[in-house]
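We did not get these values from a lab; they are worked out from the coordinates using the rules stated. Bear in mind that the values here come from a model prediction, so they are computed numbers and not experimental data. Cβ atoms are built from the backbone, for glycine too; each structure is taken alone.
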Structure 1
Amino acid sequence: MSEPILELSGLSKVYSRGVKALDDVDLIIKRGEIFALLGPNGAGKTTLIGAVCGLVRTSGGTIRAFGHDMASDWRKARARIGLVPQELSTDMFEPVIRSVAYSRGLFGLAPDAARIEEILRSLSLWDKRDSKIMELSGGMKRRVLIAKALAHEPDLLFLDEPTAGVDVELRKDMWRLIGEMQTRGVTIILTTHYIEEAEEMADRVGIIRGGKILMVDDKAAMMARLGRTEAHITLSQPLAAIPHALTPFPIELEEGGLGLVYRGGDGAGKGKAEVAELTKALISAGVDYTGIDQHESSLEDIFVQLVGEQEGEAA
């Protein structure tokens with residue numbers, strides 16, 4: 001699991017008028033992992049994927065995949081990489097099965113009808129195999145893109161917003177398929193706007209903004225280090241000020257004095273323990289309360305926090 005399958009070093013991409021889509025990106029992807037790349041629109045996610053897949057000419061830096069330098073030996077590496085792009089760009093007049101089989105042949109692999117059937121069945125496309133792509137629904141067209149990416153049996157698969165605008169059924173099929181591919185040893189890099197999906201599926205998470213990688217870490221470690229506990233305590237009677245006995249706690253008095261807000265902890269249980277101590281202190285101080293609404297940080301909370309901090313620094 002620790003062997004690198006993809007190494008990016010000092011990767012940059014500058015478009016016309018000096019727009020930096022990638023800004024000195026360093027990134028190592030481990031073999032067999034699911035890596036989620038998160039970032040707002042325009043952060044550089046699609047540009048990074050395009051650079052690795054040979055669709056974007058970089059301005060600087062190096063890309064090594066499977067030990068091959070993509071600048072000098074890209075054919076060997078590219079043959080082991082699959083891509084499911086955001087855009088539904090494919091031959092709309094082709095039957096599904098022919099389009100998927102053709103994608104396999106593009107990489108020099110011998111025809112394999114059984115493998116194509118297996119892929120189409122796994123994506124619920126077998127019954128549509130003779131339909132022209134133009135006749136399919138948006139969700140079914142997305143499935144065809146996935147099938148085409150899997151046709152040459154890649155070892156590294158990029159999924160660029162794979163579930164954007166698709167139905168719940170396809171999203172469930174996608175995540176089941178991703179789990180199966182990881183079990184077979186396929187390394188998966190995905191971008192997604194559904195951060196809860198990244199939280200559920202990914203082994204590691206990278207956050208990118210303005211072409212810069214803000215953070216890369218194991219998901220659990222990121223949650224433990226940056227996670228926080230927030231608790232809203234509803235009081236029986238309004239307070240004019242926080243009692244002295246409660247000042248050691250990271251709390252604020254809500255407007256009107258009928259609530260206290262606790263924000264603290266570290267994502268590793270400290271917050272929960274401190275809220276428990278706070279409730280004891282409230283009772284000791286004679287402060288009655290009617291309820292506590294407690295919330296632990298999600299990956300989305302951490303993402304919003306990091307991106308917000310970056311926006312503040314840029315301003």
Structure 2
Amino acid sequence: MGMIITAAGTATAAGDTHPTDSHPGESHPGDSHPAGPRAASSVVLAGRAARDCLSRAGLSPSAVGVLVNVGVYRESNTFEPALAALVQKEVGISLDYLVDPSAGFSFDLMNGACGVLNAVQVGQALLDTGSTERLLVTAADVHPGGDARLDPDYPYADLAGALLLERSADPDAGFGPVRHYTADGPADTEGYLDTAGMGTEGRTRITVRRSPDHDRRRAELAATAVADYAAAYGLDLERTLVIGPDTEAGALPPGESGEPHTAAPVLGYLHALTAGLPEHCDQLLFVTAGAGPSAACASYRPEGR
């Protein structure tokens with residue numbers, strides 16, 4: 001049995017992007033809705049995207065066995081406790097064992113831009129062994145100060161995404177193997193808190209330093225990863241829609257700016273479905289690339305393609 005995307009959704013501080021009802025395994029972004037004050041919280045945004053997934057799948061939070069959170073940048077530079085536990089509470093998964101005795105488990109899995117595909121790889125192992133029936137992946141990044149738009153040197157958007165994954169009866173559908181790649185040379189992206197200069201506002205500050213040729217190096221690594229993956233697993237790239245790391249900022253709802261980061265694969269997936277899969281394409285290829293420099297690839301065949 002393959003592992004498929006049952007539902008997907010994104011959320012921003014300016015509003016939510018809701019998938020519309022569609023065929024099983026497909027969802028599309030819809031209208032943006034007001035989300036109250038601007039101060040962005042990765043936990044709140046991840047929770048919105050996750051609840052949206054469950055709503056579109058017609059499932060309650062108790063249907064989720066495992067939640068994996070892969071976001072990197074957090075409000076107030078929070079690192080403890082694990083944000084996955086806070087997202088689990090926000091979504092309402094297994095909060096009361098007396099009322100809802102179903103077991104629920106959550107954990108953080110941080111690997112920069114490649115986090116979603118790392119979670120997919122973990123999900124394949126958990127579903128294949130029967131450890132859980134469904135896995136929920138959340139990815140959310142927000143500026144530590146609560147509004148990425150106020151920091152012109154911070155490159156990423158305040159954005160969350162979620163994927164609900166489960167097994168399919170169709171053995172040809174779902175994700176293929178996840179493959180990882182690294183490039184030679186020093187890391188071209190670094191996100192850190194400058195303790196020497198943070199002053200009394202360290203919890204609201206972050207420094208993201210990227211090399212001048214960052215975009216070129218990331219694009220070259222992504223292209224190399226795609227070519228290697230296609231050769232290794234016999235993919236016909238003429239029949240494959242590539243969802244790459246350079247998801248257009250234009251795919252973000254109005255009022256948002258910056259680049260998608262950890263949630264880029266989710267946004268790219270929804271954006272591709274909204275645009276419509278080309279008739280000649282019967283599969284997708286997710287490719288992520290970022291700090292390391294590192295990249296990851298995974299093929300995906302929707303049900304019925």
Structure 3
Amino acid sequence: MTASLLPGRARVFVAGHRGLVGSAVARRLAADGHEVLTRTRAELDLRDAARTAAELAVLRPDAAVLAAAKVGGITANSTQPVQSLEENLQIELSVIAGARAAGVGRLLFLGSSCIYPKHAAQPISEDALLTGPLEPTNEAYALAKIAGIIQVQSYRRQYGASYISAMPTNLYGPGDNLDLETSHVMPALLRRFHEAVAEGREEVVLWGSGTPRREFLHVDDLAAACAVRLRSYDGDEPVNVGCGSDLTIREPAGTVAGATGLSGRIAWDAKRPDGTPRKLLDISRIARLGRKPAIPLRDGVAATYAHWRGELDG
């Protein structure tokens with residue numbers, strides 16, 4: 001049996017532990033018996049390289065997971081490209097450089113499937129990176145994430161650091177951002193349909209044609225894959241984390257309608273942008289590590305909505 005690349009009771013710093021991804025990774029690592037180290041934004045602004053390096057030097061974790069990022073949907077990414085590019089670059093440069101300076105032995109950088117060309121061959125393999133133009137509506141965010149991948153690879157090549165990266169597909173789950181101005185597809189659907197039911201609306205109008213295809217992965221499945229990668233993978237190339245199958249946007253809209261009890265009509269505004277026409281990841285690399293998604297979409301959406309309703313009622 002190959003020795004684990006992560007100690008049995010490792011001390012792991014999770015950057016972005018209050019976000020969708022970071023909170024799920026923190027839960028998983030804690031459940032696996034690791035000590036999870038965190039800092040709130042008020043305690044540590046990760047854009048501040050000097051403070052981040054100093055804090056990591058004090059904490060001296062065995063490993064770090066970089067899940068912190070400025071994220072948003074089509075509206076936020078297209079209207080705030082400067083912030084999307086600059087803040088994400090600042091966070092990545094700060095945490096990865098600070099980790100190496102503090103002697104952190106393992107680091108996992110979490111990117112995004114938007115790094116791939118808009119018209120990449122489907123399913124998208126990791127080799128498609130930098131082979132074509134990006135989707136214009138999130139180009140700045142994608143470029144920042146690509147820079148993070150290159151930074152990880154550079155630290156491996158120049159310093160021999162055991163740093164790796166993963167590219168998740170579209171995610172959803174507890175802890176998601178349901179702000180309609182900045183959220184992604186699934187949380188936006190949950191929020192829109194919940195409000196439509198509460199207001200008794202007979203019709204909900206959604207952006208685009210509803211024909212683009214996406215895959216949707218529950219964030220707990222991603223967290224499980226991250227734990228596997230920290231234990232078992234030490235390669236130079238990024239690894240996709242997805243479902244292996246996709247749906248048109250209309251299909252999960254129907255699933256969310258069922259979970260929220262929406263009975264009104266769903267209409268589509270084709271004058272609004274669709275974004276990338278299709279984005280299905282090739283997950284053969286992560287599958288070879290023995291990890292496949294376990295949470296069906298219908299179950300995951302229902303549980304996510306119940307979690308959010310609990311927060312509202314609480």
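Matching task: 4, 11, 13, 11, 13, 16, 14, 11, 6, 2 is the computed value of P(r) over Cα pairs in 5 Å bins from 0, in percent, for residues 143-190 alone. Pick the structure from 1, 2, 3. Considering all the candidates, the number was obtained from 2. From 1, 2, 3, which structure was Rg and Dmax of the Cα atoms in Å = 18.4, 57 calculated on? Clearly, the read-out refers to 2.
Given structures 1, 2, 3, which gives the highest value for mean count of other Cβ atoms within 10 Å over residues 135-142?
Numbers: 1: 16.4; 2: 31.4; 3: 22.0.
By mean count of other Cβ atoms within 10 Å over residues 135-142, the leading structure of 1, 2, 3 is 2.
Figure out for me which of the structures 1, 2, 3 the number 27, 10, 4 belongs to, where semi-axes √(5λ) of the Cα gyration tensor in Å, for residues 71-110 alone was derived from the coordinates. Going label by label, the one that fits is 3.
Computing helix-only ellipticity at 222 nm (-39500 (n - 2.57) for each DSSP H run of 4 or more, over all residues; to 500) across structures 1, 2, 3 gives -7500 for structure 2.
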